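**Q** The following blocks contain the structures, represented as structure tokens.
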Structure 1
Amino acid sequence: MKDNPQNQMKLSQLRVLVAVADHSTFSSAALALEMSQSAVSHSIAALEDHLGVVLVARGRHGARLTPVGERVISHARTILHQADAIVTAAEAVKGLKGGEVRVASFRSIAIHLLPDAIAQFNHRYPGVAVNLSEHDNYRQVERALREGRADIGLTVLPAAEDLDTWVILENEYVVLMPPQFRASKPQLTWVDLTQQPMIMPPLDRVMMRDVYDHIQAHGHHLNVVSEVETDTTIVNLVAQGIGATILPRLAAEPIPSAVQVFSLPDPLSRVIGAAVLADGLHTPAIYGFLDILKALAKPIS
């Protein structure tokens, strides 16, 4: 075998060899490959020169593989099959005609933002699957990104430095008051709030830590009479007049019409962003989904 870099074995030569084996003549192989017969002959000769063996026996009745040619041809078919598979995989991703995008989110954002995003993505790229996983909080979302179980995460900003992020929306914490509540002023006061019996999510819920820290920073404490795990149950209890609560607006929706909605006396929000690993290898499909999320982003007031 010759090591001259100008005379290396090429995929095109293997394709010609397979075509000659399949059609038994150089002329038929040339026709199938849309090449000239001389080009086919030159390709086989170059491959034989490189390998240092005769692969094809030429004769008046056509071309047939030599014994060593028979051994080489099976490897040639395998190589070509794998090469075609590589091209197919690359083209599928490049053209967004296949593959998947794995999105991780916590429930309130998944319910209100992602259905529209997924519908738009499926319409634009019908060949790419979107797999959605829901988590209890944004820390679990970020863990899914770091452990390679998600490509895109919806999380609370600011995020850690190992994540690239884009602002998507602002989610205000709102006070939900029961139907019978009467505010002392048009805007809710701290006195109004702290006098109410409060039905709150458990203190260990990540999203509630910011609420308690915010209220304590303003010198106030809530009268928590009950802790309830499920946001929907809390909202329904408020609607029944049993107490008030504080929830991120998206977690509270849909809010019954009888429930009164207020901003906190000193407003509090959390910014939701899309995140990917900063040093990750991201496919065009992932960037395609990010583009749709950015288009759905709402300005931060």
Structure 2
Amino acid sequence: MPQIRNCRIAGYGTYLPEHVVKFGAQTRYRVSEDESQLGMLTAAARDALDRAGIKAEDVQCIIGASAAGIQPIPCTAALVLEQLAPFGVAAAFDVNSTCTSMITALDIASRYIADGTYESVLITAGDVGSRFLNPEQAESFSLFSDAAVAFVLTATDDPAQGVVASTQRTWAAYAHDTEIRGGLSRSPAQMYADSDPADYLFDMNGRSALRNMLTVLPEFLAKFLATSGLSLEDMSLVIPHQASPAITIALRRIGIPQEQYIDWVADIGNMVSASVGYVLAKVLEQERVRRGDTVMLFGTAAGLTANALVLRL
């Protein structure tokens, strides 16, 4: 079994818009005109810092983990730092594996803390996916919610606490199942008038995305567990990315019993980069998991990318 990368979740915070949209039995949360992605991320970060008892000025590293950033330059982490501590100085950068970005950021942060580079790392994740949706694609238009989440990771003296194992893979053959084509160098903003407006909206081939996810995910998780020396029986709780109502099909194929995982798709929808982290924060808040429990975070994202990480609280 790999050596545990010692760290702990010292604080967590969330932000959920008050505006609720109903699609039948599905509940979705969408930002209002006076709400912003930066505001959501900053609010969640302040909540996490308060829980951790750490001042923003004392954070040594900030990792932005949103699927779609606030602007191309500078990085979202720098803009969050500006809001939290206008004269603060810290390492600040973004990582992006779309819907699983928070897992990627947690993986990176745990390595920095374990090797002593930083004693505290703030991770922020969250998207305003509703501003990228295409009303003509009913499946995706009714799927997404806006939200933000933040975590403060710090060093720990407990040798059993931290990231037990992690992995990430991308299958390039499925790169275009879900995408937004416009907005950066491929089709910059000044070309919008001469471009297809749909290129600037989220485009999903739902059937292909589901088929390909079901193709790669069982083998991906089986290999991860075998390599790490872990089993599903070791997990106190499994938190998958709340990708779609088809989550139950995927988890049934993997062999995860229903009582072991969280399925809140009907209640909160797909929160993009905040999805896994939001659920983790809420189960911590509800004390559904406690110190000493082992939690597996995993999911698939555009790319096609898959992430898995096991955390001992």
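Bear in mind that the values in this text are calculations on the coordinates, not laboratory data. Just so we're clear, the structure is a prediction, and the values are computed from it rather than from any experiment. Cβ atoms are built from the backbone, for glycine too; each structure is taken alone.
**Q** Looking at structures 1, 2, which one was distance in nm of label points 7 Å out along Cα→Cβ at positions 10 and 250 calculated from, given that it came out as 3.3?
**A** 2
**Q** Moving on to the next point. Going by relative contact order in percent (Cα under 8 Å, 6 or more apart), which of structures 1, 2 comes out largest?
**A** 2
**Q** Could I ask something else about it? So distance in nm of label points 7 Å out along Cα→Cβ at positions 194 and 242, computed for just one structure, reads 4.3; which one of 1, 2 is that?
**A** Label of the source structure: 2.
**Q** Here is a follow-up. Suppose you compute helix-only ellipticity at 222 nm (-39500 (n - 2.57) for each DSSP H run of 4 or more, over all residues; to 500) for every structure in 1, 2: which one lands on -8500?
**A** 2
**Q** On to the next question. Consider the structures 1, 2: one of them gives 22.9 for mean projected area of the Cα convex hull in nm² as calculated from the coordinates. Say which.
**A** Answer by label: 1.
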